[in-house]
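Below you'll find a set of structures to go through.
No value in this document is a laboratory result; all are computed from the given coordinates. Here the structure is a predicted model, which means the values were calculated and not measured. Cβ atoms are built from the backbone, for glycine too; each structure is taken alone.
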Structure I
Amino acid sequence: MTGLGAVFRPQLAPERLRSVARVADESGLEELWLWEDCFREGGISAAAAALAWTERVRIGVGLLPVPLRNVAVTAMEAATLHRMFPGRAVVGVGHGVQDWMGQVGARAESPLTLLREHLAALRALLRGERITTDGRYVKLDDVALDWPPEGDVEVFAGATGPRSLRLAGEAADGTVLTAATPPDGVRRARRLIDEGREAAGRRGDPHTVVVYLLAATGADATARLRAELDAEGLGTVPDLGVAGDAGTVAKAVERLAEAGADQVILQPTGDEPDPEGFVRFVAEQVRPLVP
């Protein structure tokens with residue numbers, strides 16, 4: 001079965017998260033994902049609150065920008081979520097938007113090297129290992145978590161370009177693809193991820209591919225979807241986003257699943273007028289139509 005979820009976009013004020021998370025929990029939504037977009041809302045703090053306000057829905061953070069974070073802090077925070085809310089936290093990391101990283105003085109000369117080093121150290125720390133490493137960016141001296149997660153946990157990586165997709169296959173447990181990824185882009189990403197897995201000898205390891213899908217429903221759905229795609233410079237890219245009723249949205253989800261997505265997370269437009277209603281729409285109307 002294709003996993004299905006929705007995004008709480010940080011264009012909404014943080015105080016709106018409580019009602020959206022509770023609706024997600026009550027309606028049976030599988031996953032609610034949050035973003036740590038500069039300079040809006042903190043990913044870990046928002047995830048901790050959402051997990052505390054709910055009982056069953058999984059909360060994903062996609063993504064934490066690694067230039068902003070010492071890997072030991074990322075590991076400590078992720079481990080805390082996994083221990084307090086077993087099986088319900090999903091954490092992903094990525095390069096971050098380079099312009100934003102430049103604004104805060106954290107832009108790396110080699111984002112790929114930084115992500116590679118961060119992933120290796122983060123996954124090791126979350127496995128409970130004690131590590132010493134002296135990389136270009138990640139430097140740890142005899143570091144181990146006092147409270148690592150109990151059992152294995154997944155670490156996701158955000159990726160777009162060929163090198164970062166191969167790296168995700170090599171060094172992460174799953175990959176997060178943006179809403180700028182059409183079905184053909186998912187197929188291409190899968191091939192590159194598998195190349196990375198093969199090179200690292202991880203071909204037999206599970207690897208989950210998560211894809212965001214920009215979606216709108218309601219009377220003005222088509223206009224809102226078109227406006228957002230145009231604003232992002234994606235208006236001419238075929239097969240991006242979906243506007244319409246539950247059946248139309250479900251078919252778009254199926255196309256991504258057929259292309260290689262394991263989970264599809266429906267991303268409302270930034271001006272979605274009813275975020276709680278959107279979550280209910282995903283859980284109660286779209287979910288029954290997606291195999």
Structure II
Amino acid sequence: MYTNKVKKIAAVHDLSGIGRVSLTVVIPILSSMGFQVCPLPTAVLSSHTQYPQFSILDLTDEMPRIIAEWKKLDIQFDAFYTGYLGSPRQVQIVSDFIDDFRQPDDLVVVDPVLGDNGRLYTNFDESMIREMRHLTAKADVITPNLTELFYLMDKPYKADNTDEELKTYLRLLSDAGPQVVIITSVPVHGESHKTSVYAYNRVGDRYWKITCPYLPAHYPGTGDTFTSVITGALLQGDSLPIALDRATQFILQGIRATFGYEYDNREGILLEKVLHNLDMPIQSASYELI
């Protein structure tokens with residue numbers, strides 16, 4: 001009997017009309033990597049929230065109705081990938097959704113969006129942190145930035161950390177549930193033009209690190225882009241260090257393709273110019289075992 005061999009990913013993110021973030025990044029990346037993306041939208045915005053003005057339609061009440069219809073259709077997913085969630089209630093809905101639909105071999109990836117630069121995002125509070133901890137405990141893979149790492153651990157933020165300290169943090173978060181923990185946006189001590197990504201895989205008990213150039217420009221959506229590539233790479237069978245390499249190289253290619261233009265950075269990286277690179281093999285590995 002014919003079966004659909006294309007893997008389905010339930011992608012729980014918001015949808016912004018302007019700016020390459022969330023679903024407008026997740027869908028093209030994972031589709032180009034050969035997966036069917038099934039969006040569970042959390043909100044629809046005229047543009048992402050780094051624009052001074054925007055309209056927003058909150059879909060919290062619609063999310064359970066969408067999930068219920070999927071249940072009637074007996075839809076099965078191969079992966080669940082969550083990004084920005086707007087409230088503790090949305091986190092609870094997503095948590096229940098995963099509990100209800102998850103099969104033993106499914107991959108659950110959670111990008112625990114809480115804050116940046118040592119601070120929570122303005123609309124979040126302690127209840128959001130608590131719910132996010134519950135959600136990350138159910139994940140196979142989590143991708144916090146350095147700020148989110150400390151909130152998940154309930155420790156004061158510290159920008160300067162040694163490799164040994166970061167390894168301890170990775171292990172602590174993994175002990176709480178996820179097999180793989182990836183920390184993004186880690187400053188390199190004494191080298192402001194570089195940034196690092198650290199990762200730990202409990203299976204094999206190994207720690208990985210990738211250091212890459214830091215270009216002095218901010219593009220919204222790079223976190224969504226990074227975790228999307230990680231999700232696709234792991235689903236297609238890449239090892240963790242190769243997935244890290246693929247994601248960091250793709251981000252760097254996107255920023256370099258964009259950086260030279262006179263361009264409104266709020267629109268995000270010029271994804272369309274680099275999507276085809278996801279089909280290419282890794283040319284040179286930059287990961288190291290620590």
Structure III
Amino acid sequence: MKRIAIQGFEGSFHDITAHHYFQGEQIQMICCATFEEVFEQMKNDPTVIGLTAIENTIAGSLLHNYELLLQSGMTVVGEDKTHISHCLCCLPSQSIKDIKEVHSHPVALMQCRKYLSQHQNMKIIEADDTAGAAQWIAENQVTGVAAICHADAAKLYGLTILENNIEDNKHNYTRFLVLSDPRKADMLRPINETNKSSLVFSLPHEEGSLSQVLSILSFYTMQLTKIQSLPIIGREWEYMFYVDITYDNLVRYRQAVDAIIPLTRELKILGEYKAA
């Protein structure tokens with residue numbers, strides 16, 4: 001049985017993604033209050049697998065999770081993408097005219113801004129987790145309050161769905177990374193089946209340093225799918241660059257990495273895995 005550490009409660013998008021990624025396998029969820037706790041669980045027990053959101057098509061990158069990943073020493077062994085769809089739910093005894101408050105995670109509230117603007121009589125309350133808001137209503141039998149969460153979470157906690165698919169953008173996806181202790185990586189993904197890599201590096205503070213790296217990656221026919229910069233604390237105007245690349249030839253990919261190493265500082269491979 002695989003033990004999976006996630007941020008959030010049962011029924012959260014992390015929980016839904018974990019069950020999708022490990023479909024058909026026996027898994028045990030370790031629900032954590034924070035992303036820091038997810039990485040702490042992996043640090044304390046090398047057999048624990050982590051799953052964490054890394055970017056959203058609307059909200060962008062979760063920059064703090066990039067930092068946590070780099071600091072942790074864990075490696076990326078997989079990824080998954082989940083369609084983000086929200087519903088408004090409450091106790092079965094309630095109707096929409098009874099609702100005075102709406103509770104959910106700040107990002108979910110932002111993603112349903114247009115819908116909420118049509119119900120200005122509802123007070124918006126931020127919560128730590130979408131599924132956690134639903135769980136709180138169900139366990140405490142709170143009347144006059146609704147949660148915004150995934151429909152699966154509403155069903156899990158026995159709530160009535162007042163309206164479904166209330167998100168502003170119907171093409172909203174979140175990308176999640178599957179993480180493990182580097183010593184366990186080969187057990188979770190055969191290296192010869194990988195076609196994607198996540199790298200992080202810094203560069204000399206010189207003109208054209210980034211373009212040289214990108215030119216070499218292009219020469220080796222590496223497909224750049226993402227580039228994210230983060231400032232290096234204490235080193236003015238210097239940045240760490242997080243890069244995702246896809247490839248169809250493992251040997252050529254390794255040659256490309258070897259070719260850019262002399263042009264970079266502190267290059268680290270965060271993970272090699274199969275693209276979602």
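When distance in nm of label points 7 Å out along Cα→Cβ at positions 63 and 127 is calculated for each of structures I, II, III, structure III comes out greatest. Between structures I, II, III, the calculation of percent of Cα pairs over 19 Å apart, for residues 47-102 alone yields its largest number for III.
Taking mean projected area of the Cα convex hull in nm² as the measure, the highest value among I, II, III is held by III. To test your reading of the models, identify which of I, II, III gives 23, 17, 8 for semi-axes √(5λ) of the Cα gyration tensor in Å, for residues 15-86 alone when calculated. Only structure II yields this read-out. Look at FRET efficiency 1/(1 + (r/R0)^6) of positions 151 and 199 (r between Cβ atoms, R0 = 30 Å, to 0.05) for each of I, II, III: the largest one is in II.
With respect to distance in nm of label points 7 Å out along Cα→Cβ at positions 95 and 263, the largest value across structures I, II, III is given by III.
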